[in-house]
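**Student:** The structures come next, written out as structure tokens.
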Structure P
Amino acid sequence: MSVTIDYFYTHISPWAYLGHAAFVDLAKRHGVSIRPRPVDLPGLFESTGGLPLAKRHPARQAYRFVEMQRWSAFRGLPLTLKPKHFPTPPRLADCLAIAVARAGGPVLDLTARLFEAVWVKDQDIADPAVLTGILQELGLDAAALLESAASEAVQADYAANQADAIAQGLIGSPTYIFNGEPFWGQDRLDLLEAALVSGRAPYRPV
């Protein structure tokens, strides 16, 4: 039986970046399909009572940096702790991923490049010139895909992802949905894999 995991994330999320390659590898190991579903993270926070980073207590902000260093070392991934262009509006990049997916293109490869642009290369993923360069590196039609990203159809998909995330009670990026069960955070990938292997029934709120 074919298994698909919904992948809710935004390209400005360090945690989605840190878990991306591990998640893709996990899916390949188990023959699982991934459905990328970029979302507007501030809107998700607003709907669920979460606070944007700048409004969190200084102790929480400080601990975030500890965790970022810890997971960067654990995953063996380079990470710029304070990117030059963070936070930058991710909507265009998020919608570009949707456009590439609609065109049947390498959306997970694009997402990897977009994460790298923010968290390694200090690039601004709100800049169409940066996005054009990434698309061209992947051998894609940058002009057509950037036009598609701004289309009503792609914007509607972005809004639908957001509505679905809110309806399912999701609270952050990344969240992986397997059998209707949410796994929030790249630090839950081991638990996601255990659920895949065991074939257990999904856990639900009580």
Structure Q
Amino acid sequence: MACKVDRVVEKYDLERADPMHESIDEGLVSRWKGEHSHEEMGYRSLTDWFNRRILKSVYDDTGRETLGNRVLHDYESLTGEDELLQNEVREDLLSTGIPVDEILDDFVSWGTMRNHLQDCLGASKETTTDATDWERKSIDMARNFAREKVESTVSALGSKGQLAGVDHASVEVQVKLRCGHCPTRVPIGVAIDRGFVCERHRDTPREIQASKQ
């Protein structure tokens, strides 16, 4: 018996929904493992990516606009905790004949995605024990999450006519560290690579600095 992911792929004709790969399953595995130029994705972010393919497929079939961040905005609205925004998007979809409740039922959970990858596809990946690698990935995940949230908000402002030009704008999120003893700021990736935030204060014990304040 096919798992829910397989059933949804067939129902919404998602087999070729990932243009970078021969099949949606190949794309899921590559994104999960961080192969073929993809950033490594966890179960939750990969599940969101997959569910948005469902929503986009429905929009394409019904002629609903998908330019800009429309799909991302609608998906986050439907699955988020803002009930007012959720109801607004739901009513909008229903008014155009889109069976939103059925779509929501077809969205898969991260547990289902995990089972599909490991049990159905037999995929696996090595777990790194390098703390720096793990921390870098955590930072990247946080940055991607922040970017997606900002993109969704910007898209909403554009839809309301409060921000022009959003369809052609891109969101960049950069994390910087600031020295606690001077104005020096440095991108976090640079700090990790070189092993310190500020060269001038890199060897200054925290307790000594505190005693001078």
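No lab work stands behind these numbers, since they all come straight from the coordinates. A quick note: this is a predicted structure, and the numbers were derived from the prediction, not measured. Cβ atoms are built from the backbone, for glycine too; each structure is taken alone.
**Student:** Out of P, Q, choose the structure whose coordinates give distance in nm of label points 7 Å out along Cα→Cβ at positions 65 and 81 equal to 0.5 when calculated. Before the final figure, lay out each step's value.
**Tutor:** On the way: P: 0.5; Q: 3.0.
So the calculation was done on P.
**Student:** Output the label of whichever structure in P, Q has the greatest value of relative contact order in percent (Cα under 8 Å, 6 or more apart). Walk me through the numbers on the way to the answer.
**Tutor:** Numbers: P: 32; Q: 16.
Sorting by relative contact order in percent (Cα under 8 Å, 6 or more apart) in descending order puts P first.
**Student:** Taking Kirkwood radius over Cα pairs in Å, for residues 17-56 alone as the quantity of interest, name the structure among P, Q where it is greatest.
**Tutor:** Details: P: 12.5; Q: 10.1.
Largest one: structure P.
**Student:** Still on this structure: With distance in nm of label points 7 Å out along Cα→Cβ at positions 73 and 137 derived from the coordinates and found to be 3.4, which of P, Q does the value describe?
**Tutor:** Q
**Student:** Which structure, out of P, Q, was semi-axes √(5λ) of the Cα gyration tensor in Å derived from, given a value of 24, 22, 18?
**Tutor:** On the way: P: 24, 22, 18; Q: 39, 25, 14.
Traced to structure P.
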